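These notes open a run of structures that come right after.
Rule-based calculations on the coordinates, nothing more; no lab input. Only a predicted model underlies this, so the values are computations on that prediction, with no experimental measurement involved. Cβ atoms are built from the backbone, for glycine too; each structure is taken alone.
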Structure I
Amino acid sequence: MNWHSAAEFFGMGGYGLYVWGAYGATTALMTLEPWLAARRRRRALQAAVGESQR
């Protein structure tokens with residue numbers, strides 16, 4: 001494809017909302033997942049330490 005302006009590029013021939021929405025959702029989820037995994041790990045380690053002190 002050949003775009004003549006930035007607006008045409010971001011519009012993606014009328015599909016820009018879907019294309020950029022998919023990129024945005026993917027970026028958000030790929031950012032969120034490591035944070036959630038670290039949080040789950042931290043809580044599991046805290047629970048394991050709590051169990052061993054009983």
Structure II
Amino acid sequence: MSLLIEGRLSLEEKLLSNIPYPSSNELMNLAENGHLFNFLYDEPDIYTLEDGESI
């Protein structure tokens with residue numbers, strides 16, 4: 001039983017530790033250099049500046 005408690009406490013410590021959140025610049029850098037959105041280059045341009053109402 002104590003092994004379960006130790007495991008739970010270890011997991012809680014990892015989850016609740018002070019891990020800093022990434023900054024906006026770090027997230028933008030990851031999006032630009034992570035190649036996650038490269039599939040969008042193959043998508044057709046179906047919208048133009050004349051579509052919809054201007055903001």
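For mean count of other Cβ atoms within 10 Å over residues 16-23, which structure out of I, II has the highest calculated value?
Going through I, II one by one, mean count of other Cβ atoms within 10 Å over residues 16-23 is largest in I.
Still on this structure, please answer the following. The value -14500 for helix-only ellipticity at 222 nm (-39500 (n - 2.57) for each DSSP H run of 4 or more, over all residues; to 500) was derived from one model only; which of I, II is it?
Derived from II, not from the others.
As an exercise: semi-axes √(5λ) of the Cα gyration tensor in Å, calculated from one structure in I, II, equals 47, 7, 5. Which structure is it?
The correct label is I.
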